[in-house]
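K.L.:
Below: a set of structures, written as structure tokens.
What follows is calculated from the coordinates using simple rules that are stated; it is not laboratory data. Everything numeric in this text was worked out from a predicted model, so none of it was measured. Cβ atoms are built from the backbone, for glycine too; each structure is taken alone.
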Structure I
Amino acid sequence: MKINRNILKIKPYVGGKPIAEVKREFGLARVIKLASNENPFPPSPGVLKAMAAAARDVNRYPDGSCYALRQELSRRLKVAPDQLVFGCGSDEIIVMALRAFVNEGDAVVMAKPSFLVYSIASTAVGATLVEVPLKGLSYDLAAMKKAVTAKTRIVFIGNPDNPAGTFPSGDAIAAFLKGLPADVIVFFDEAYFEFARDEKDYLDAMTLLKGRGNIIVARTFSKLFGLAGLRIGYAAASAPVADLLNRAREPFNVTSIAQAAALAALKDEAYYTRILKILKRERDGLCAGLERLGLAYSRGATNFIQVRWPGSGTDAALKLMKKGVIVRDMSAWGLKDYIRVTVGTPAENKRFLRSLKELL
């Protein structure tokens, strides 16, 4: 049997354990999950209504062009409809970009650590990975720029990044882009945009699209909008780049229910503004609780916090799981003394802090 040899180089992505699995494994009745950067609150009533209506037509293939959602996002983002691309989560758009622009032996530049899908998908297409270490938990864009060579095809920038939770400043991005070869794609991953957009020095990468043909900006409905289970994301780019991404896209890749839910979520602004306010308040409360416990942490600009543990993060994550609290062991990213906790509901956050105190 002949196989793609690049596949053997990939270590499969392992997500946070599902609640049901932890209940079975440890015989627990009550388990909370703060491991996967999900929104702990359900979608808005308007979204649920739109999903129910769309479910009546699932015997039909979805609209492959995502027409209604495309028109709404075009209006909101002030980009032309043909500049938009839709995916099964923003993860798929990462895969599309690599399919469209990277050949075997080409180079991809990314931070280390960063979102694991960048490296997994790059390895699958036979790219050479050039990983530039973070400074603390921040991007070193100057070093990333130096890593760009004639073989570089894509640079991935998390804005903000997962797992770091931080973002490069607008000045740092401007310096990075100045003089960068026009044939190098700069892929801004803004999965956590809604959490970061009001932060000081944050640059909305959508503002970079005008006049540049080498920028891709990807966002998702999985985080603030709470549609992680439906898998829908989108990207904006120049029309020629969007056309190439669409050529790499699988047909009917976004379900009809996901399209209806995303469109309804965009229109239910009051609900999601309220949820965002609650999550930011709860994030501040978690940080205050960690300070009381004497634990170092990185607040970041997302819906998660990196907590530095005085010992093995793997051990801490396992002990918390046995208490019915699922957090993310960060050893897969090389952060062996960190755990990552997603901001949950007020009750979930209190339980997490109580469990941490018991461990300490």
Structure II
Amino acid sequence: MDEPNETTSRVPGAPPEFYIDGPESLSRFLQAVDGTGELRACAIDTEADSMHSYETKLCLIQFAVPGALAIIDPLAFGDGMLDPFLRYIDRFEVVWMHGADYDISLLNTTYSWVPSTIYDTQIAARLLGAEKFGLANLLETEYDVKLSKQSQKADWSKRPLTGKMLEYAYNDVRFLLDLGDRYLDRLRGNDRIGWFVESCRAAQDSVLNRSGKSVDDLWRINGWGRLSPKGLHFLKYLWLWRDDECRRLDRPAFKFLGNQDLLNLAVLLEGDKTVVPPHYLRPGPVRRLHEAISSARAVGTGEYPVKHRRGDGPRLEIDEARLDRIRRFRDARAQELGVEPTVIATRFAMERLSATNLPDEEKDTLLAWQRELLLPCL
């Protein structure tokens, strides 16, 4: 099927829906929507497979313009074949997303590309005082529409997609453009549009500048801190063994052997105790587990991992009186503005402002509008 497959929407008066699964259907679809000449805004969402395979992979891109909805199937396109679609998105002034953090990361990892200007309906909702800002909550409030969560944890890599999965995917972008317009009107009315634009840009930059664990530290799973260098050494070898097995099986780690089980094995090996592999492991993985343990035991203590401290920089020394003063002022401003206090400043931001052992230039992590609100107490 390499024709734009138009389906009938279940929402009265809604735009037509297209399923795009090849270069020809993509070309026809882009020509059709390009004819509208509407390049003010579009909306994007993504679905990925992180629960059913070894590597997280982008499985769907949902796309909305005022005249059409589309589901693009990245799994049906080879390398570089979706470039025309990405270039088309770059023509829009704004791309709306909801809770864009994961989508930005996924698009950047997959294509080394993200839209230049992203507006996030979740950020807009929080700046307008929404206490529940999941998309389903917002759509129920704004449109009295209840979205099914049935396909939330579906295997999005399977083909063909079921009707329920398609409906779920379309609904993730169906209302975003109208919702975004509503929020922009309210943000302008509250004189918070500047807050919104700055917050969206900062959120996008945060994702793109985020540094994950180095390759050498991927095995330092939650809980590693309680292990000695010897225990860390065994944990590293156990993690590498599990990673190899998951790659062989194309299975996520949590479906093979959980982190807590891995830590438990490391603790046993740290204490020179016998390891009994979980009963559900097959002979091949068990054999390779014992080989990994033997290899680890053959390594001298001088090559054990260094038990470095977590985090960057010194432990903060907090002026508690200053922290309390900032918190009370923040809470009062939040109540006055009708927003959640953490929208104005998180605990992390307030602790840095209250630290006595940080240079002044390293204390302030606030955005310009947040700093302006808190200025009287700073």
Structure III
Amino acid sequence: MSDVYVLGIDMIKFGRFPEKTVPQLGATAALMALDDAGLKIQQMEAVCCGNLGQAGGMVGQRVLQEIGQTGVPVVNCANACATGATAFREAWMSIKAGVYDLVLAVGVEQMGRGLLGGAGGGSGIPKEGLLGSGTMPAVFAEAGMEHSRKYGTSFEQFAKVSVKNHHHSTMNSKAMYQIETPLETVMNAEMIAYPNTKLMCSVNVDGAAAAVLASESKARELGLGRAVKVKASVLTSDPWQERDLVMPDVNSCTRLAAKAAYEMAGLGADDVDLVELHDCFATAEILHYENLGLCGDGEAGKLIDEGQTALGGRVPVNVSGGLLSKGHPLGATGIANIYEVSTHLRGEAGERQVENARIGMTHVIGLGSACAIHLLEKVN
């Protein structure tokens, strides 16, 4: 089976674009990725597109209507917050299988405002308001408090995640927000669901990102100068287990995916030089330090206290600013994370560059459940 390389990748600056349509946003990112690879849409043999909320679907075809309809197969997917990463993985799998040599992956979303999640459909007695809340701030607040119960993780330690990621964002011109948020500002912000204040919640924004993937033979033909190798691509869902189903499991599918990704790549957590993980809430980042094996269980608070996950630390996490600052357009996030890591592996991240980065990890989790992890390697 062929190795797979990222030849071109880019993302638009995340923000609010009410004057644009979803296909227009996706088309912009697609053209940026094609330009980055030095290729044209006519050279793509397939397109994989991730989008969660667009009415009518078939966003991939509608993107091609903007930039050039070439008759190639188009696959559309939706997989909660893992949507973009799933589209990337579908492109990776088709090349890995030897079906195509060049595939375009696009992730795009226009987000509304307000809380995600809630009671949803189904029959019987709803749990919303009776057995807690299904809104995402409440779910991840509950998970954070469980971590605090087991390991003594403090409100201040959770808040430090937001301080770190907002600081990182000041060096990323493509982030929605580029502002410093001192610890006192974070802790004194409006409380959404304890311990997550408003500044500890990810930002609902519009966004798009795209990548051009290639087989090894095609990558060598076109030139490996700025190529990034995909060492592992893994997608998991929750296993069945005996547990209290009132509290959603935000950990198991990540632990399964991390284990599988390390095995596929022949690497360990100690080999990873930087991580873009799913900080949908500050509490989530703390949990995922442990889920991804960056430290032992109960040691995540120590990592944030000691600055080990800050730029310049042992394993910088969310140097883009993360979802807390860069923003979280559901369908685009997975590919945007891969863009960030690829930029560092190429040595093109400017003042936020992680020095001597050779191996990077990206992680997204869609509650429900889906987790996608990619390990990427510097080629030259």
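K.L.:
19.5, 60 is what came out when Rg and Dmax of the Cα atoms in Å was calculated for one structure; which of I, II, III is it?
P.N.:
That value comes from structure III.
K.L.:
Something else: For the read-out distance in nm of label points 7 Å out along Cα→Cβ at positions 74 and 90, a value of 1.7 was computed from one structure; give its label from I, II, III.
P.N.:
Computing distance in nm of label points 7 Å out along Cα→Cβ at positions 74 and 90 on every structure in I, II, III gives 1.7 only for II.
K.L.:
Moving on. Taking mean count of other Cβ atoms within 10 Å over residues 154-161 from the coordinates of each of I, II, III, which one would give 21.8?
P.N.:
Going through each structure in turn, the value belongs to III.
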